[in-house]
Each structure stands twice: as C-alpha cells, then as structure tokens.
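All of the numbers you see were taken from the coordinates with simple rules; none came from a lab. All values derive from a computational prediction rather than experimental measurement.
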Structure 1
Amino acid sequence: MELAPAGGRPALLLFYRADCGASEVAGPVLPRFAAIRGLALAAVSQDRPEETGAFAAASGFGAAVRSLVDPEPWPASVAFGIRATPTWVLVDEQGRVAAVAEGWSRDDANAIAGEAARLCGSPALVVAPPDGPEPPLRPG
C-alpha cells in the first residue's frame, strides 16, 4: 500500500486500542522513536477521542507524537489491513509500507527502530532494551 509521504520523510504509525494490554506496553515505547532524526511519529487510536487523549497522556506522547483517531468503522485501519492491536507500520519517504509488526515484541520494536533509522540515515537505536520494563512478548 502507498500513502502520501509525511512531508517526504519516513513515518512510523502505531495503531492501538486503549483497552488492549499489548497496546499499553507499546504506547510508552513510541515516543522513544523520536530520537531517530527525520522520522515522523503518529499514534492511531481505534477509540473515542476522550479515551485517545487519556492513552496519549499516560503513554507520554507529547509533541513528538501526532495523535489521531480512526473512527469506527476504522477506515485507516482497514486501508492498512490492521488485524490486531497494537500494530506498528513503518512507511518510507515514498509512501510505501516498509515494515509491519503486530502485537508487542521487544525484538520487533527494535527491528522496526533499526529499519526506521536506516531509512532516515540515522544511527541505530534500541527502543526496548533487554533490561527495560517491557516484557519480551505480549500478543495483540
């Protein structure tokens, strides 16, 4: 699938639901990707706006993460083929999907970070270190 690029730069989208345990793990990791210079970040909620705001605040999204609502019947999620939450979608500067990972996996998050850094010409980044608070795996 192709999209309009985020200002001609790579973008990382995190599709989530506030009531999803794996999304609760992934949410606070998303802002760590802001260390990759040139990467646009967006959190795409499948919840109501009030739940979206509460999740964004609890996850520490701040100014680096654009928070979006995908209202039911979830057109953006359908367009990306989202089957589970959370789902990470990395889009290259041409608007092509470069990588996708479903559920929470420390290894997948770090692999997405590595690919995002490569696309941005940035140094590699570990967003979920082995000694961090996140579990190694939590399905969506």
Structure 2
Amino acid sequence: MATTLAWTEKFSVGVKGIDRQHQEVLERVNAFFDAIGSRESGRNVEELICYMAKHVHRHFLCEEKLMRRHGYPGYAQHLGHHQHFVDEVSRIDALYERNGLSSAVVTRMAAFVTEWLSAHFVGEDRRLAEFLQAGGARLHRVVRAA
C-alpha cells in the first residue's frame, strides 16, 4: 500500500518541535501502510497501536502543558480531540485483541488515523500554534510532559 500521509507544508504548524513530533507520527503511520498485506502486517499493527497509545499520549501531554502554561482559550476543545483519539485507538486495540489482524482492524486503523491526523494537524494544532506565536511564545522546542 502506498504512503498516504506524506509530510507537506499543509501539515506544518510553524513550531519546529511540534512539527518534528508530527513528522515522526506520520513516519510510523506510513510504515504501517507500507506493511499492509505483507507477513509483517500483524507485528506492524501491534507496533502502531502501541506507539499511538504511548508515544502519541506523551506528545498530547506536551501540547496540553503548553496550552495550560499559556492560557490557551481552546484548551477544553483541544483536549476533547485528544481524548477522542485515545478512545478510538483503545477501541481499535480491543478489536485487534479479539479478532487478530483482520481487514476490519486494518481498514478502521487506516481510515481513522488518516482522517484524524490530517484534520487535527491543520485544524486544532495550527490554531494552537497561531495562538502561541501571537502571544510571543518562544517555541523552538516542545516542552517535555510533566
């Protein structure tokens, strides 16, 4: 399966640390897409689910810390988007645990991460970055989660 989420400037939020983290997420998702149909698919599904559940959670904590520190007025809405992501990845993981690698798991994971990440990067994350930059925040690197 061809890579479907190549990094382009449309995904950039203009904050180098956040952009680097987003690029890493896309690299992992694209590795999953590339492995679909191969003997490695099952392992790659497990790795992607684990990555999404752990690493992306740390990324969310970094963003949430920035929002709290700078008094971001869209904090609650942004947090809700993060929670939706976590909840859906948990549901996909449960489906995978019950049924193993199935077309339903692959299709659901591919559709969800493609739609959610694209919309979140260019929507919620860009609004956050614009707010932070307008307030003069110096964001050459992303804060670490507490």
### Query
Out of 1, 2, which one gives -24000 for helix-only ellipticity at 222 nm (-39500 (n - 2.57) for each DSSP H run of 4 or more, over all residues; to 500) as computed from the coordinates?
2
### Task
Match the computed value 42 of relative contact order in percent (Cα under 8 Å, 6 or more apart) to one of the structures 1, 2, and report its label.
2
### Query
A value of 15.7, 49 was computed for Rg and Dmax of the Cα atoms in Å; which of 1, 2 is the source structure?
2
